[in-house]
Structure P
Amino acid sequence: MFQPRFIALLIVLGTLAVYLPARRDGYSLYDDPDYVTQNPMVENGLTLDGVQWAFSTWHASNWHPLTWLSHMLDCQIFGLNAGMAHSVNVLFHIAN
């Protein structure tokens with residue numbers, strides 16, 4: 001039958017085909033203002049205060065410090081460039 005590497009390659013290519021076009025999209029108005037574009041803790045990038053905040057805050061009944069840290073790192077490296085943030089998310093989907 002098919003080799004596991006071939007199947008993995010098909011999954012990676014399928015993920016790229018589905019998610020890579022998102023690089024052209026901007027931030028959504030649904031929750032991106034709360035999470036990124038109007039959140040000063042995230043916009044400031046990775047700071048000691050930001051990391052402490054990420055591990056001590058709850059948002060919409062969720063505790064997700066890694067999500068906050070990921071958004072902070074995106075802002076640290078790319079600023080508020082939605083296309084690059086979406087590209088990082090594509091890499092997360094591929095790795096998953």
Structure Q
Amino acid sequence: MSAFREAHPSVSAVAAFDDALALRLLSASHELRIAVPGDLAVMGFDATEYGAFVTPALTTVHTTVHTDADSFGRRAARIALGLDTSTVVTNAASVVVRDSA
């Protein structure tokens with residue numbers, strides 16, 4: 001994390017692959033005295049219960065079905081490849097706003 005911050009000092013937000021990685025980012029930020037969300041906003045994905053119990057509480061994305069991440073990934077890949085996305089079904093997602101972003 002320290003090397004990344006030195007190489008990319010203008011980065012002000014990170015959207016992690018999942019809450020587990022986002023929680024590790026919060027821990028590393030604390031150790032390096034990087035203020036979250038003041039200097040760096042951190043957001044997770046999958047709305048695990050653990051994000052509510054850390055300081056700062058983790059902002060995360062909640063999906064209605066566990067497979068939504070796969071659906072979102074398929075849709076993003078099809079968009080990037082210029083393919084039809086009308087057959088890709090995604091469920092609604094919502095942001096659980098807490099203190100980290």
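Please treat every number below as a calculation from the coordinates, not as lab data. All figures in this text were calculated on a predicted structure; none of them were measured in a lab. Cβ atoms are built from the backbone, for glycine too; each structure is taken alone.
Brief remarks on what is shown
- For relative contact order in percent (Cα under 8 Å, 6 or more apart) computed as 34, the structure of P, Q it came from: P
- For helix-only ellipticity at 222 nm (-39500 (n - 2.57) for each DSSP H run of 4 or more, over all residues; to 500) computed as -9500, the structure of P, Q it came from: Q
- Among candidates P, Q, the computation of mean count of other Cβ atoms within 10 Å over residues 17-24 that gave 17.0 used structure Q.
- Taking FRET efficiency 1/(1 + (r/R0)^6) of positions 9 and 81 (r between Cβ atoms, R0 = 30 Å, to 0.05) as the criterion, the highest value among P, Q goes to P.
- A value of 3.3 for distance in nm of label points 7 Å out along Cα→Cβ at positions 25 and 49, calculated from one of P, Q, originates in structure P.
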